[in-house]
Structure formats: structure tokens, C-alpha cells
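Laboratory data are not the source of any read-out in this text; all were calculated from the coordinates shown. Given the structure is predicted, the values throughout are model-derived calculations rather than measurements. Cβ atoms are built from the backbone, for glycine too; each structure is taken alone.
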Structure P
């Protein structure tokens, strides 16, 4: 399964997290790519759907390919995700009332645990300044 997501910071350099309804846990905004969509297009669309924010991609943090997940319904998949550092250019922060239970900005040194190792690795790479990572 292919996904795209974003690391988004506010003016205080705090990181936006989404409390996901499917896991009731925090993660970076993002989701599944649709057929015919680029990873950057998917990240932009998913951020808008889940957060109400209009973003543009700045940098590709990396491609995260060697991860496995088991979904609440029991499905298992190898998840391939592309994560971008994104800049907010419009919109208004608000959850979608469906996939998003809560949205909040966190200081990088006081982040809650993220719901999967893949998101933890993305955050660690972003924080270290790594770009073009392939795991």
C-alpha cells in the first residue's frame, strides 16, 4: 500500500500531529495515494482533507518502504510512504470529524509517541535534517 504524508511546523517550530480515529493515537498527517496521483499530490490532498490546511511541499524527507502494519480490521500490509516537509499557504486548522479526532502542534522535544515506527523514523529524520532518506 502506498501513502504520502507531511511534517508541518507552525511559526514556533512546533510539529502538527493528528490524533487518528482508527488508532486513537497520534501521527503525522497523511494517507493513501489514489490511482494516478503523485506522492506530492497525495500529501497535499491528504493534509487538506484531514487538517483543513492548504500546503505546498518543500522537501522530500524520504521514502519509507520497509515497514509492515496490521490494521484494526486485521488486514496486514507492507506500507510504502513518502514524507514531505510542507509549508502552510492557506486554509484553517480543523479536523475532518471522521479520520481526525484532534489536531495539535507539539514542540519537537515534547512529542507524544507516534502510532507506528514509520512515523517515528520520519520525525527523527526530519529533526536531524536528513533529506532523501530511503529506508
Structure Q
């Protein structure tokens, strides 16, 4: 099984996530959603994010060719989501809108809210270089 995930892939994911994380992270609406959104809605956001990442990765990155590369396919989705979440956390931290010490639940909720669009940006930019 070919397992290709290199620095170029990681940088594409980081750039794509950053492109959408930055404008949304500056939004007070996103900060407030992170404070007020119920847990079930946050879970739904995660499910929607992973679902759309999976569909886009299947169709565009792997071009429906995953039968021999299932682990790589799953790895790519998980890594894209986690890397996008890391980018979101860094941006929010830089904006002093990530209250990790004072209110970690709000910090996590803000990361989840903003990671949804950021993860899509990440995987779209990653797909520019097909598997």
C-alpha cells in the first residue's frame, strides 16, 4: 500500500485551513456561537465536517480510487480535520480569543465552530495536487 503524505500535502492543508480560518476567526459571531451553541449542535458540526471532508476526499483527492488505500484515505481525512483545528486554535490564540486556561470548554467550542469551514478549505487546497 502506497502511503504518500509529505510536507507538500501538509503545507497545502495548512494554507487551505488558514485561508478560511482567518476571516472567520475575526468574526464576533463565530466567537459567540462558540459560547452559546449547544453540545448536540457542535457534534452535528463535527459530523457534517467529517462527512463533507470524506465526500470531497473520495471524489476529488482520491478520485474514487480507495479500495486499495482505505487506511490512507481515512488518515487523510483525520489529519486534514486535526490540522485545520490546529490552525484555527493558533489563529484564535493570536487574537486572544482562545480562553484555554480560563474557559477551556468555550475554547474547544470555538475551535469546533471555525474548524468546519477551515477543514473544507484545507481539503480543497489539498486536492489541487491529486493523489
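Thinking of P, Q, which structure, once relative contact order in percent (Cα under 8 Å, 6 or more apart) is computed, gives back 50? The read-out comes from structure Q.
When helix-only ellipticity at 222 nm (-39500 (n - 2.57) for each DSSP H run of 4 or more, over all residues; to 500) is computed across structures P, Q, the figure -24500 traces back to Q. Set P, Q, criterion distance in nm of label points 7 Å out along Cα→Cβ at positions 42 and 106: the highest-scoring structure is P. Structures P, Q were shown, and mean projected area of the Cα convex hull in nm², for residues 18-73 alone at 5.1 was computed from Q.
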